[in-house]
Every structure is written in structure tokens, then in C-alpha cells.
Structure I
Amino acid sequence: MKAKVGGIEVETVVGDITKLSVEAIANSASYDLRMESGVAGAIKHTGGEEIEREAIAQGSLEAGEAVITSGGKLGARYVIHCASRPPGSTATYSKVRASVLSGLRLASSKSIRSVAFPAIGTENGGMSSEESANAIIAAIREHSRHPGSVQRIVLVASDTSMAQNFEDVLKKLERWTA
């Protein structure tokens, strides 16, 4: 599915975020920026350990913050690391929204035009996929008011159920803004 959020084209896909043709991919980062499992682990496996080393060198993150590193051996030039939960806790709507918004601002600061986001805050973060979709798309909507360089966002789902959550939220947003 493709939709417009402000001037930003938003697309949903089911697939492997490390294989997409975008300038930057995001991951749901831990506060210490270690890339051990889930999407972060897949990014490290495909893109190389230098991505994790670059991230860790920037220091730990507060929930709601993001940092950017090179993409290592990935096709994407950059990786945006979005911290959605404090240590030992679960992700929240407000922290996911804030970390995605922070990531989008970082993308604009690097003149990045296309970014892919997975379901930030799910899996180890403990958030429902519906709540994650709502938080991510709320951040996109807020960023679309001053999008900078970002023109295209791909929401990457690991399965059709998550893709449907993204699509449902986008459809509601289209009805609300029409």
C-alpha cells in the first residue's frame, strides 16, 4: 500500500529491511546500542560489526532518542538507531513516537530522502504491533509538517499481520485528513 502523509510518500512492505533500496534503514535500538537480536541483529549480521561499533562509540541513549551511523556493508548508506525503551522496561507509545521523530530529524540533517522503519518497540520492546504502528505513523505525520529532505518512508513488516496494522493506521489517517 502507498499513501501520502503531507508531502511524504509512505509505503508498506513485508520483507527484509536489510535488502531494501533506501538511503537509510532504522532499527529499534537498545539504550546501550548493542545490536544483539531482532532487526538490530539482522542489520549487524548483514552490514557488519562496524555499525554496532560506530553506534556504541556515540554513547548510550535515553528512550525517545536516536543516533545515526554508516550502513557498513548494507545497500543503505546509513542506519538510524531509535531507542524506544529505558533499560529493563517496555517500550511506550510516546517513546517510540519520539525516537522515530528524532530519527526523521537526523535523516533530514543528512539530506536523506528515503528511510525504512520496522515496527519499533515490538518484540523485545513488549509493545503491541498496533500501538507501534500508531506511534510510528504519528511521528511521520508530525514530521511531515516540516519534512526537510525526507520524501519517502517504507514501513517494513516482518509478516502480513504487521503490514495490515500499518495499512489500517494509514487508512484511518487518510480518512481523517481528507
Structure II
Amino acid sequence: MPPAEPIRTVLQAGRHRLSLGRTCEAVELVRAHPRRAGQLVECLWDDDPGVAGRAAHAIEELSQSQPALFLPWKAELLGLLSETTQNKQRWCLALCVPRLSLNETECQRATSTLETYLEDSSSIVKTCALQALADLSHQHPPLRPIVLDLLRLHGRSGTPAMRARCRILLIIMEKFEEFAPL
């Protein structure tokens, strides 16, 4: 893939809007040329839902190892987190945003949005929201009691995927609570 190929062109490849197409190539392109991360972020607002969804997927993947790459667009990502109705963007942004360094106000904003995701019709969106809330509670400990309550609630009443994720997260968070300083 030539480095001059626009990221949008790379993300256009895909048979349907949920396919990954050439998302892995877009990820590698940004890894090789980090200054192009802005092009990837711009694609989140593309009129083509396939491009926007693949951009969200690429950002989520890159944020696993390089969250600082997206700090310049933290405000935009938080805004889109609360505005998007596209499921793929919702679950990818839910996983990505807690990896960013958030101040208290940003954390509260993300938490409020993620709590609304728990009412979504998509089990994947709900499950990713629970994961995101647990991740945010590591960054902002005052959230822990609220998140623990949500995990216990959805661990009893959620979909099978939500119940399984809640069980795992509860084990991790409760173990963390044992070792947390008083």
C-alpha cells in the first residue's frame, strides 16, 4: 500500500458496512505514519457508515497500544461517543475513550454517556459499555462503587455475553479492591 493512499480510500474497501475490509491496512498505515491519525479520526464523521465504522474499529485497535495518539482529538471522541447512534462506533468508542487520560469532568461525561449505552438494544454495545465503565473506574476510583453495583445488576439480568463479562470484571475489580490502599 503506498503511503500516499488516503486513509478514507483504504477504509472504503468492504462488501457491507460491518465488514472490516482493509481496516488492518489503515491501522498499519497510521502506525507507520502517526501524523495521519487525524485523517483516521476525520473518517469517523464520514457519510458512508462503512467508512465511519471501520475508522472506529481502527482507532479502537490503535488505542490498545497507542492511546496517546488520539489525545489531540479527545474532545471530539467524547462528543461523538455521546452523539453517535451507529452501533459499531458506539462499541469501539466505548472501548477506546477510557484508554485516554481523562480529567474528572471528562470522566463524568463519558460515564453518563456509557450509562445510557446500557439501555441500548445491542448486547455488544451494552457489554462494551460495562467494560468501559470498569476501565474508567481504574482511572477514577470514586466510580468503583457505582460500577460494581452495575456489574452485579447486569451480571444477574443481562444477556449471556453481559453476564459473562460482568463475572470476569467483578473478579478483577473485587480483587483490586482487596489490594487498594485505604
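None of the figures in this text is laboratory data; all of them are computed from the coordinates on show. Just so it is clear, the model here is predicted, and its values are computed rather than measured. Cβ atoms are built from the backbone, for glycine too; each structure is taken alone.
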Problem set entry | Value 0.35, calculated as FRET efficiency 1/(1 + (r/R0)^6) of positions 22 and 118 (r between Cβ atoms, R0 = 30 Å, to 0.05), assigned to which of I, II | II
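Which structure, out of I, II, was mean count of other Cβ atoms within 10 Å over residues 54-61 calculated from, if the result is 15.8?
On the way: I: 15.8; II: 26.1.
The correct label is I.
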Seminar exercise, completed: Highest-scoring structure on volume of the Cα convex hull per residue in Å³ (candidates I, II) is II
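Here mean count of other Cβ atoms within 10 Å over residues 70-77 was calculated and came to 15.2; which of the structures I, II was it taken from? If you can, show how the numbers build up before the last one.
Working: I: 17.9; II: 15.2.
This value belongs to structure II.
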Problem set entry | Origin of the derived value 2.1 (distance in nm of label points 7 Å out along Cα→Cβ at positions 86 and 102; candidates I, II) | II
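From which structure (I, II) was helix-only ellipticity at 222 nm (-39500 (n - 2.57) for each DSSP H run of 4 or more, over all residues; to 500) calculated, if the value obtained is -12500? Please list the in-between numbers first.
Values: I: -12500; II: -21500.
The value was obtained from structure I.
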Seminar exercise, completed: Computing distance in nm of label points 7 Å out along Cα→Cβ at positions 6 and 134 for each of I, II, the value 4.0 comes from structure II
For this session: Output the label of whichever structure in I, II has the greatest value of relative contact order in percent (Cα under 8 Å, 6 or more apart).
Result: I
